[in-house]
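I've put the structures underneath this note.
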Structure 1
Amino acid sequence: MDAGGFWKLVDHPVAATPDLEQRRVWLSGRLALLPAGEIADFAALLDAQRRRVDTWAHWQAATLICSGLCGMDSFFYFQAWLVGQGRAAFEAVAASPDALADVAAVRRLAALNDWSDADWPDWEALYRVPDDAYAAVFGGELEDLLESRGQVRAWDVSPGGEDVEMEDPADIARRIPRLWALFGKSA
C-alpha cells in the first residue's frame, strides 16, 4: 500500500459519516480484507502521516483549540484525529497549523459553548485499527510483523520544528491568527 491507498481508505468513511466509531468499524473491516503486509503498510503510513504534524507549532494549535488541556497523550490522540479528518484537511494543516481554522470540525468546536466527551478532537482508537484488523484475521501481534520488516511505530509525541511559547497570547496570535480569532477568547 502506498500513500494514495492509505488516504483512499481514510477518506472514504470521512465522506460517509462524522461518527468516529462508525469510521473505525468501517476501516477495521476494510483492513481485515487485505493481506498482512498491506495492514502493516497502513500502520506504518498512519505513523508516518502523524509524525508530519508532530511539531511544536501543531501542539500549540491543539492546545489553543483544547483550552490548554493538551498534554502528551492528548496531543497524540489529536494527531490521529487530524489524520482522520481526511487528506485535504490534513495536508493543509500539515503545511500550516493555522489551516485548522478551515477544518469544519474545528469550526464546529469553536461555535460550541460546552463540549461533550464525544466532541473532543481526539481519536485514540484510530491507532489501534490496523492492530485489531491484523489480530482478527491473522492472530498475533502486528508489532511482530512490523519489527520483522524493520519498522517501529512511535507511540508518543516527539515534537520537532521551531520552539513556540505555548501559553503566550502574543506568540499564539502571531503564529496562528485565524485560530486565535476562533479560540483566543477562551485561552
Structure 2
Amino acid sequence: MLAPISPHTKHVVIDLQRLFAEPHGWHVPTIADILPNVLTLCQTTQKNTLYSRFITPSHPEASTGRWQNLYQAYAQVTGLDAAILDHIQPINQIAHKTQIFDKTTYSIFPAVLPLLNQTDTLILSGAETDACVYASLLSAVDLGLRVIIATDAVTSSDAAAHDATLTIIARRLPNQVDLATTEEIIAAWPK
C-alpha cells in the first residue's frame, strides 16, 4: 500500500509529444496505451501537474559533446517543424503554458527546478521509462525528493528496457522510490 502523498507533490508528465507519438525516428508506439492513465493522473493532480517537452536542435552540430553523436545517428529528429515538438492531444489542450517547461537533456532537471517551490514529492509519468523518466528519477533522488513512478503511466519504445528499468528501481532504490499504479496513487492523493 502506498503511503499518503504530501500536499507538496508535483506530477510531471514527461515528453508526451508528437515527436515520440508519431514516426519521426524516436517513435514510442505504446504512448497510446498509457495515455488514459496519464490523463487520469492529470485530472486528479490538475494544478500540481507540470509537462516537459524534449527540444531537439536545428542540426546535429548545434548540440554539444556526445549529444552530437546521438543527433548524427538520428538526424531525422533535428531541424523539425516546431509543431512536432508540441504535446499530443489531449495533453496539448489541458496543459497551460505556465505548466510547460522545455528541456534539451534526458532529465527534467535543472529545467524544472524553478517550478518546484516547496515540492517534496514527484510523481513521474510519460516516456521513456529507460531514458528521460529514469534520468529524472535519479536527479530527483539526488535532491532528496520522494519519487513515485506511475508504473502503468510510463512506457518505452523498448519493452525489455522498460521492464528492466522498473526492476532495477524496485531492487536498488526501494527506500527512495515508490512504484505504484495510477489507482494506488489516486487512493493516496491528499483529499
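Every read-out reported here was derived from the displayed coordinates using simple, explicitly stated rules and does not represent laboratory data. Given the structure is predicted, the values throughout are model-derived calculations rather than measurements. Cβ atoms are built from the backbone, for glycine too; each structure is taken alone.
Observations, loosely collected:
- When distance in nm of label points 7 Å out along Cα→Cβ at positions 141 and 173 is computed across structures 1, 2, the figure 0.5 traces back to 2.
- Comparison across structures 1, 2 (criterion: mean count of other Cβ atoms within 10 Å over residues 61-68) gives the highest value for 1.
- Label whose coordinates, when helix-only ellipticity at 222 nm (-39500 (n - 2.57) for each DSSP H run of 4 or more, over all residues; to 500) is calculated, return -8500 (choices 1, 2): 2
- Value 21.2, calculated as mean count of other Cβ atoms within 10 Å over residues 53-60, assigned to which of 1, 2: 1
- At a computed 51, 32, 26 (Cα extents along the principal axes in Å), which of 1, 2: 1
- Ranking 1, 2 by relative contact order in percent (Cα under 8 Å, 6 or more apart), the structure that comes out highest: 1
- For mean count of other Cβ atoms within 10 Å over residues 13-20 computed as 25.8, the structure of 1, 2 it came from: 2
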